[in-house]
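J.: Following this line, the structures themselves.
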Structure I
Amino acid sequence: MNKSNFSEGIKMLEEYYNVKLTNANINIYWSRLRGYDDKTFKGIIIRCIDTLKFFPKIADIKEITEGNLEDEAEIAWLILKEKIESHDGYVSVSFLENPVIGSVVEALGGWIRICDTTIEEEKWVKKEFIKLYPIMKRRDNHPEKLTGIIELENNQKGYSEGYMLERYGRLLDGTKVERKKLKGEMNE
């Protein structure tokens, strides 16, 4: 965003909230918010005026644009529930759309354990999930996949990916692979 559009937005906020920022404060706001494009920043200013009772702090502005972590954790819980319902503890899964979910699931005992959660336990597991999510989001390293029962047992038996493909037409995690694809890949 350019500085003149930023200044115009800050002036709108100062007028609306009847607040006068010092040059030092304006510089702090500029340093933290200059990454937004002009259109987004203008929308942020309008949302601040529409939703906030007091002059927005930088954290308020970032929450308006990025949402808060509790909302994000609730959405992540819904993604997890959907994955549990469409898969089960037997199949290995990954959360490419939100890798933080994998870290939280590992902290709660792993994929197999989370899939075995009873209806009575679910509300407590959800509370722990929501509490752990912001903590795990700060981490840089998240698991690429969570191991299911089939892959775990195949690994314990010492089966390799090649053995499983050749003998059963399945990956280590139990996912079926079409024989046509196998033959085509072997001929290449």
Structure II
Amino acid sequence: MSAYIVELLGILIALGLLIFLAFRGYTLLLAAPAAAIVAAAFSGEPLLAKWTLTFMQATGRFITNFFPLFLLGGVFGKLMDDSGAALSVARTMTERLGEKRAVMAVVLACALLTYGGVSLFVVAFAVFPVAAALFRQAGVPHRLIPSAIALPLVAAPDRDARASRRRELQHRNAGNSR
């Protein structure tokens, strides 16, 4: 069997393990490193080197790049929860859409914010207290909150991709006009 097939098999097994552990309720702080170890074991390179040189450095870069965004988003979400703003928004949405449409209300709120230009991470942190209050009022299980928040986030247009595509077209058109 080719080395690439073994590595691909390792990635698929690691992904399957990650999904399995997530569905079993394990925290991703433990499940992601476990899946990374499985994928690294199938790569055929030294396991400790893969762990320290690849996974830990990439994790450190991610944390240092996005820590302020996560911190301020979390503070904003907690502020909304503690001030009662989340409950007020939840009540208003429940009055407008009805208690049975709590999931749709969360999806619409996230969609409006992301299409309006708010960062995906900030939307997730800001909408979570509202979603929790809405789901509590409607009696919807809280385990559905992440999927209700993620639905419009993954479908949101990528402003950077649109802008780079627009610049590319302008550059191409400028070259054709000569």
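Where a number appears in this text, it was derived from the coordinates with a stated rule and is not lab data. Values in this document were obtained by computation on a predicted structure and should not be read as measured data. Cβ atoms are built from the backbone, for glycine too; each structure is taken alone.
J.: Suppose percent of Cα pairs over 19 Å apart, for residues 38-149 alone works out to 55; of I, II, which structure was it derived from?
T.: Values: I: 51; II: 55.
This value belongs to structure II.
J.: If helix-only ellipticity at 222 nm (-39500 (n - 2.57) for each DSSP H run of 4 or more, over all residues; to 500) computes to -20000, which of I, II did it come from? Intermediate values should be presented prior to the final figure.
T.: Numbers: I: -20000; II: -26000.
For helix-only ellipticity at 222 nm (-39500 (n - 2.57) for each DSSP H run of 4 or more, over all residues; to 500), the value -20000 is produced by structure I.
J.: Starting from the value 51: which structure in I, II was percent of Cα pairs over 28 Å apart calculated from? Walk me through the intermediate numbers first.
T.: Values: I: 51; II: 46.
Computing percent of Cα pairs over 28 Å apart on every structure in I, II gives 51 only for I.
J.: Check the numbers for mean count of other Cβ atoms within 10 Å over residues 30-37 across I, II and tell me which is largest.
T.: Comparing I, II by mean count of other Cβ atoms within 10 Å over residues 30-37, the maximum is at II.
J.: Oh, and also: By the measure distance in nm of label points 7 Å out along Cα→Cβ at positions 54 and 118, tell me the structure among I, II with the highest figure.
T.: I
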